[in-house]
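Readers should treat all values here as calculations from the given coordinates under stated rules, not as data from a laboratory. Just so it is clear, the structure is predicted and the values come from calculations on it, not from any experiment. Cβ atoms are built from the backbone, for glycine too; each structure is taken alone.
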Structure 1
């Protein structure tokens, strides 16, 4: 049986092509209050979200929740959230939403 990683599980569960994985997870995992502003900032200055995209890339190959949780933890250890817009306004990807999405797509089907 082939190992399914987070990227494949998301694409299968949400019906998106693999080349849209990063954008789909980014859109899904932005803090809800920041979605409109976040999408606008992303269009105007994609590099503003460089660390968020790096987090999404880091978790993409995780094959289970434990591995994904370790990647998220490692990400925040290496790169704590800084800056007024990221930290105070929370215009960023939510780690909790990534974990929730992963929990949904990795959940065994009965």
Structure 2
């Protein structure tokens, strides 16, 4: 059974991809992912994109898209020209691993007021 969205929160869907370039081509992949993000940004329903580099492996990245809904993401994907993906696909070692995620909880550290 799928987890529920946080009560009172907007239902943002997160599309998360793990990508790995061929050895030594991490910077090429990073540049290609930035170009892909710029092509996606104008599409309706996108909230933001994050590109995260692995601190231990310069060839590995997470590409994280935040969308209004899964359906909006799927519709936007059909509107995006396939050539927008070509620079990314050309440098990947293996096909990207993707999944849909949603926020189920947020835990933040307590803040304490300093009394000095």
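Descriptive notes on the structure:
- Comparison of 1, 2 by mean count of other Cβ atoms within 10 Å over residues 16-23 - largest value held by: 2
- Computed -7000 for helix-only ellipticity at 222 nm (-39500 (n - 2.57) for each DSSP H run of 4 or more, over all residues; to 500) - originating structure among 1, 2: 2
- Origin of the derived value 29, 21, 13 (semi-axes √(5λ) of the Cα gyration tensor in Å; candidates 1, 2): 2
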